[in-house]
Structure 1
Amino acid sequence: MEEKGIKVRFLDRTATMEGGSHMLPFPGFVYVTGGDLVVESESQLFQCSAGHLLFMPEGVAFSLRHSADLQGIEVSFKADDLRDASHPVLHRQHALQHTFWFQDAALMGALLTKMAEASENGNVRMLRSGIDLALCMLGPAGDTAEDVPGRFLKLVFDHGGPILGVSDYAEQLGVSTGYLNRVVRNKTFRSPMDWVGISRIGKAKDLLRGTRMSMAEVADAVGIDDQSYFARFFRKMTGITPREYREGGPGRD
């Protein structure tokens, strides 16, 4: 088997992990599935419990201050052994703590468990695919799940520009469409598509109230290139047609 730098192992629950200063020769992270872990790096303490991932860049010093009933998975890798070495998180200069919630936590746990088994079995292909997905789930340049939804909503409700599709916003934010869907829904309890629709209706109402633009022009301005579809979409969202809204129909606010 070709030797690869990706190493994945289950943490030894009985190991004593307190004290001592360490520095990884390669980037790596620990994903905690149970118990507690406290790490100090650059005078900052990171307290990790179930669902927390702590990423440590190459050459950054850290100390293991405390662990209790720790369960999890440890990963280390060489950037040049990855399928895609351009992940923004690989350019970080400081430790990163990331919290996974609900479905994302289950997905990450299942993914890393399969990777640990692949490491034992020498399945290099699975390791390379798995580490690529795991790094994608960390988001752009170490953004947390809390950062991405806020940036997404700011883009969607910036009515000074065109209202785009979900995949276009994902591309602007440097994340996959699937990742954007997960973090926005987890944070806001609405999908990105819901928010795009809400923004489109808000902008359409403003244009119908405040301009003499034709229906086709309004549709185009909110990112819908089919006037008939725009009329159906508007009625579904508001209960009245765009023309009825412009004329002061009962559903107009």
Structure 2
Amino acid sequence: MTDALGYKKKFGVIIPSTNTIVEPEFYRMTVPGVTPHVSRIHIRDQNLSSDEAFENLLQQIRVEIEYAVQRVMTAEPDYMVMGMSAETFWDGVEGNRKFTKQISDWAHGLKVATGAEACERALKLFNVKKIGVVTPYQPVGDKNVVRFFSDLGFEVAAIKGLRCPTAIAIAHVTQDELRNSLMEVNKPDVDALVQVGTNLSMVSLADEAERWFGKPVIAINAATYWMALRDNGIEDKVYGCGRLLREF
């Protein structure tokens, strides 16, 4: 039978338990007939103060993520959406594809939107070559982001890692800090700016920043939700969330 509210599609959304930004930003971008349903990965130790701590957080995610997928599958979603991004960039394009297949296998073959692939599609759509990137990560995370984009042939001309000390602290980064970070990576020869890290609140700021800079500013939550909608043949336009959802 057809779901009363998700009569077009139901999205299963996987996020870390420390993430407080994905849900409200996804709800803001929701269109009639499409409903996101969140399942949380239990993060027991949210320390991110070093490369070692950052990798420890990813190990926690790798242990817990299958359980999160299993829980959301009880809602019978039509499609899976990753509301976390670090793991989707890890080990470059090959790592992304392997990760996506694993999620799909656990979700009984459902298709999967990841932040990394959503950014890939967006950058190819805008036909850009050089990018500036803002992340909340430690250097090891930035290294994997650069590797992913480099694997695809994009040049990361500048990257700003905010080195947030804990997973929850990512959501505490202010609009002023994000704006300053965007300006820092907006080099003269950069064609587009990309923000990764789903617990950074960037969707509305990116929409404004595209007008300041006169170039694409891709917020990862907007790109991921755009990919999910378009993969499912849903062409509704969403305003105030950047060019991707407004124009494409």
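What follows draws every value from the coordinates through simple rules; no lab data is involved. Just so it is clear, the model here is predicted, and its values are computed rather than measured. Cβ atoms are built from the backbone, for glycine too; each structure is taken alone.
Tell me which of 1, 2 gives 1.31 when you compute Cα Rg over 2.2 N^0.38 Å.
This figure was derived from 1.
Have a look at 1, 2 and say which one yields 24, 18, 13 for semi-axes √(5λ) of the Cα gyration tensor in Å, for residues 78-181 alone, as calculated. Please list the in-between numbers first.
Values: 1: 29, 14, 13; 2: 24, 18, 13.
Working through the options, I get structure 2.
From 1, 2, which structure was mean count of other Cβ atoms within 10 Å over residues 38-45 = 14.0 calculated on?
This value belongs to structure 1.
Suppose you compute Cα extents along the principal axes in Å, for residues 30-93 alone for every structure in 1, 2: which one lands on 42, 24, 19?
2
Comparing relative contact order in percent (Cα under 8 Å, 6 or more apart) across structures 1, 2, which is largest? Provide the component values of the computation, followed by the final result.
Values: 1: 15; 2: 21.
That would be structure 2.
Suppose Cα extents along the principal axes in Å, for residues 190-229 alone works out to 32, 20, 12; of 1, 2, which structure was it derived from?
Only one of 1, 2 returns 32, 20, 12 for Cα extents along the principal axes in Å, for residues 190-229 alone, namely 1.
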